[in-house]
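Below you'll find a set of structures to go through.
Throughout, read-outs are computed from the coordinates displayed, never taken from laboratory work. A quick note: this is a predicted structure, and the numbers were derived from the prediction, not measured. Cβ atoms are built from the backbone, for glycine too; each structure is taken alone.
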Structure P
Amino acid sequence: MTEQEVTIFNKANVCNGLSPKGYGQTHFAKRDFKAGEEISRGFGRIVKKQTSHCSIQIGQDKHFVPKKWTGRYWNHSCNPNAYAKTRADGFVSLFALRKIKKDEEITYAYYMTEFAWGKHTDEITVACKCGEKKCIGKIPSFSELSEKQQTNLMKKGICSSYFNR
């Protein structure tokens, strides 16, 4: 899959705007989505380590740096409406976790792709702004979840497949 193909797919499904939760730029659904439907595809330059801001992990020592239309504005929520799933090309896509209505902000939980935060990442010091009732006030990585939570995510297949390796 090329960057152009990913961009075309994403522009058909989401539009860009300011997050009402204070995250800055974000994506909103351009139409209604049913649970399990693919919403947005990730793509970008592959790097060997996590960057301080906006990289998405796709392997033990592999991240990608997305652009505006290829995952850059995927924001975190403690109660997300989307989940991450690894595609055959190794990149992740976001799929609807539940029914999503047109104009709803698209969010996923960063622990669905990020195994652990490096000491230089923003998420270590940035407070979660999702505003959900069960917000924990921080943005956890997969390794910060309980073993039960980790197992549940892997069984449901709503996280990156490299966690299972």
Structure Q
Amino acid sequence: MDPTHVFTRFANAVSRVAGRPLAFIVCITLVLVWAVSGPLFGFSDTWQLVINTSTTIVTFLMVFLIQNTQNRDNAALQAKLDELIRVTNAKNGFIGIEKLTDKELEQILSEFENDGNATSLGEKSRIIDRKAKQVRAHQKAGKAAAKRRAAPRKRA
């Protein structure tokens, strides 16, 4: 079986379990048991190290599992949105816009907000067309740059 498939199934299962109220209750219970056991162990360094080490390990591993799940969910959502854009009368230039930099996305959003005062449907349509052209030009430039980077270089 493919290791990626195994990891995906594992990450999904952990996400389902970790996202339930019972998981939270179990964690709270473990912390309370640890706190109550403090006097029994004399609040020793080892007693403190147990909770510090276990929470650090769990947090470290959960970060990767949660990020994996979030990446897959986001990719699926983008694919669905791109398909909706493709099959409707929406502007296809916005397909793949999530690949722009944060600065470029903020600029587009800012321009949309500034242009939000457009009153006629035709005016709004022209604004969207202009934005879509900007996005397509950026994507085309990015693809050209990627091809140049991938091209074999001649040795002098």
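Work out mean projected area of the Cα convex hull in nm², for residues 24-63 alone for each of structures P, Q, then name the structure with the largest result.
Working: P: 4.2; Q: 2.8.
Top value of mean projected area of the Cα convex hull in nm², for residues 24-63 alone goes to structure P.
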Of the structures labelled P, Q, which one yields 2.1 when distance in nm of label points 7 Å out along Cα→Cβ at positions 8 and 40 is computed from its coordinates?
-> P
Label whose coordinates, when helix-only ellipticity at 222 nm (-39500 (n - 2.57) for each DSSP H run of 4 or more, over all residues; to 500) is calculated, return -26500 (choices P, Q) = Q
Given a value of 3.1 for distance in nm of label points 7 Å out along Cα→Cβ at positions 16 and 136, point me to the structure among P, Q it was derived from.
-> P
Could you tell me which structure in P, Q was used to calculate relative contact order in percent (Cα under 8 Å, 6 or more apart) as 18?
-> Q
Figure out for me which of the structures P, Q the number 37, 35, 30 belongs to, where Cα extents along the principal axes in Å was derived from the coordinates.
-> P
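Among P, Q, considering only distance in nm of label points 7 Å out along Cα→Cβ at positions 48 and 72, which has the greatest calculated value? Spell out each step's value before the answer.
On the way: P: 2.6; Q: 4.0.
Of structures P, Q, the maximum of distance in nm of label points 7 Å out along Cα→Cβ at positions 48 and 72 occurs in Q.
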Using FRET efficiency 1/(1 + (r/R0)^6) of positions 32 and 88 (r between Cβ atoms, R0 = 30 Å, to 0.05) as the calculated read-out, with 0.05 as its value, let me know the right label among P, Q.
-> Q
